[in-house]
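Read-outs throughout are calculated quantities, based only on the coordinates presented, and are distinct from any laboratory measurement. Everything quoted here is computed from the prediction, not taken from an experiment. Cβ atoms are built from the backbone, for glycine too; each structure is taken alone.
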Structure 1
């Protein structure tokens, strides 16, 4: 993540990257990786002791620096695999500090096992005026930074700062490791990348930029204005890893009915190591070497002659390390799942499994394995995990047997326009039917005979020629079978003139969506809306019972003005609804008015000394509208400043320089929600 006070952009260098961190070493006793390896096959180990001046832990990070470091009671809160710093002074006199480190720390700043994390850090800090833009080229890339008004240039990039996710540090920009340039005397101390107390030229940049170059850029175009700082010396700290460490990947046992058997140990380390299992007399074996190692994998198989109590642990050591690296691992049995069968017809799950030891087996989420299937299983999980009281577990995917599933029979649902009138097109609607449907079939079951249009579709229609009660049935069918027919009845009356009822008048805030409602009109076969007067609007759904439109915002005077032709239009929107049926037409109108807006607490001041306007007040509408002030007794004069937004309390404040009022001692206000206040007196002071 990026953190800090500078606006940071990571720039990809033109040259391709050559090298990086590639491997995390075994976890040491303190819970951090023993080492990290780069693509040059350089391994650096953690600097966590106080007795090595070339690779020290920070004394102020250790609770008691007078005592030896130990985990967890006297362990540093942070430390480094690589500590790489550069300092330089810019032409402005500002001191620059740049760090490029591979750091170990704890997620919550407290030494707690389980919170260990390692991250690659790029940090750049120096004072600079707000808004100035810089390009910093360093061994691990290029950063384009803009200084802020509080911290200047202050950027930190940490990649991998997640507890336990040590591999994420490989994705940071750190790597390969830097080391003293061997062509420049003095040479690095044996066993170290350099002496942190001596500034020195380095090699190792993946871009061959083994220097710091700082350039000031044009804030807009990014063009280079000047180089303002450069150095090619660094103070670096890092100790080549001599220990390989060891990881125990698995320790399992198997025993026969007499309690005799074998312990299998799987371990990993660097190739060619002396990996041993420490003897456990109670189990029946002595300290013995594991075999293998050419590819970093080690294996051992050891006799067991005694019982293996639950929770038993073994110790595996790398005898070649100094100090000797040790790891403990709980010994568990091997669980083998022999059969899993899910019967989809019976809803039963059968599981057969064995333990290499004496553990009792259970299926996670279901219970102990008893030899009988688990019943009532309507939906099994995709995988089954079998666990043992001896610590082992195994997981296998589930595969079912039985009949395949097919869609259920659909359900018919029918509705219709009712009541209707003679000669009107009446719609029959079956779209509410549910399920997988292949066919629709409308039939008339009662009433004066009519012709059904679209009888094999979801939406059918008919035109009645005489009053009466008409009944229809809808049958639907699909791959799951046929549904029980659904019935719908339509009452048809003699033709009568429709009645247009466009709904009550409304008052709304400008900018809001308005929904009209003509659904209470009677005898309507068709609807048609149009605007009669008021600010122009666009109707959506103008041929439906319930169209909508957005009440337009009031346009504001154009800046800087004057605006001789400006007109405040606060007229209501008047709309007309025409309804038709075979008997005739009816028309009615409805009105939508903009909500009234008032101003309170108005204060208008002009200061002649610095040509400054200060205008404030509060609106009775709280909608985030914009407000403009205009010089003069009406809204056709010059605009003062630019529009400002009304805040969440309805308050607004305009504080700008100019224009000079001259003899004009009044201003006017207007908002996008239609509020206006002409001829407000101006308090003129020096």
Structure 2
């Protein structure tokens, strides 16, 4: 038996989210605050014995904030877990066939276990008696509702509906806009009540390993020390005949300590001092100093401590002496062992939930540990920020959480893809490219030059990094963008993906003319073939992105290097000529050609320089001369704008302020007073963007910030 789906409706930051899981190891990826911990808490409410009590203590703060401060009233929280491959054992079957009239000869293989946090029966009855459209009557009922007095927690099993369907929610809970609420609940659809004594938590092995924050403190705490938990679980299995010699030794040791002459003298001195102070009448009748070393197995085992040596060290010390990573690894190992002991009992399913296990653990250990973390008969679900762990995760078993304002969305990156496509993605997502699963937006590029220079240009020109924008730039190292870009789709990852590639338009007339040498003919043929391939690539990508709002391709007219130069970056290219060539004549010729107005001349020269140095090295050299004056080619600027779904007014204001400050540094005579004043008004939303642009144009009409800002009008 394994968890195949989890539906969360109105729970914390999940207004309506469906998680899909497979057997084996499953991965949850999401930024901070996206709801990974909330998902695990929801699962624990239904499957963890220790958390069951909290299922009955939900409150208004557990409702999704999108409902509003008081608009949660009357709504339900629904947590639904679907199980698949349920076996035919009577104890587990009784949970799902209870009260639904299934014959003894039949059994369910797939079923749900649901938690409803809902208004009590009297409130539901009042709602059902309202006339359709009676908003005033609805308000009167909702106004008096409190969680304490009017809500209850209710468990059901064997539901047959998809709770994430808004129409299903209306049928079960009611339609608040129409004021139409149900009289009864159809148990065959929404599940039959499960008595408390039939809880799934009693039938499965479930272990939750919380995020590793301060494991040294956990080791010092008897309640959280995993070693003590393991020892305690084993203490009851020690045979009395095996333990009696140890118990006798402890008793004898206590007697010997008590009989020490110094101990007895102190006892006598205490007794005589009390007698001298208060007299015999008020003195204790007896007084002893006893040794209290425990002789019970469970108490004596608590005195055991763990001593460990770091790899390649002879010294063995306490946990507090280990590195943070070493301590975390030991803590995690003990919790895994605790789970092994737990699942060895007679349970129908084994679940292991691990929250962000990578803290302070070396990259290679992360990959090795979670590549091997497979117990066969156990479903494992873990959350992570680590690209190392996600690299060894199966893309079919990944759920991605993304944070929105007051809510979260969940994506399954392989949904509706054929197995062959999934395999392509799986092979391609190494530790670097896996970063795209964590980003708010993605830019795919085809080579090293773009990968090196674009982040530098963005930082120097706009004053913010791609990381600050939440954009991951991924080098495909080819033009096969579709393998990765297919992840971004309305059915899969609903994030924007910009594809940056070259049209490879001809930089010269490719027509053969009389007198062309063989060398020139080969060059023209090569240029023409590149143009043909560029056009074919565009046709292919146009078809690929058609109808998909999440993908858009942006083209350099020629190639990245040529378009970088023709965008107004002659100075940056000129500065690296003497790094590419040593011969003075070649350097002089190159400078003249770079300054030419003819693309056939300056285009050929910059491409020759890139080939001479190697495109990657050429980009590194150019990067040393990138400044706020560098012009980002407009097709790249458009790709950056598209990849980030929204640019807040404050972010735009930060970029503008950076540009104003940088310009002022190099030209202190600029009168930017009105620009700064208008910028302040724009930040406080007292003026519009077009007015801010107008003020900047008055004093910096040729600044690239104008082009950038006008994209948002």
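Out of 1, 2, which has the highest value for Cα Rg over 2.2 N^0.38 Å, for residues 159-246 alone?
Biggest value here belongs to 2.
Assign the value 8.3, calculated as distance in nm of label points 7 Å out along Cα→Cβ at positions 207 and 583, to the correct structure from 1, 2.
Label of the originating structure: 1.
Matching task: 20.8 is the computed value of mean count of other Cβ atoms within 10 Å over residues 455-462. Pick the structure from 1, 2.
Clearly, the read-out refers to 2.
Thinking of 1, 2, which structure, once relative contact order in percent (Cα under 8 Å, 6 or more apart) is computed, gives back 7?
1
One of 1, 2 was used to compute helix-only ellipticity at 222 nm (-39500 (n - 2.57) for each DSSP H run of 4 or more, over all residues; to 500), and the result was 0. Which label is that?
1
Quick check on the output: 123, 80, 60 is Cα extents along the principal axes in Å, derived from one of 1, 2. Which one produced it?
This value belongs to structure 2.
With mean count of other Cβ atoms within 10 Å over residues 263-270 derived from the coordinates and found to be 22.2, which of 1, 2 does the value describe?
It was calculated from structure 1.
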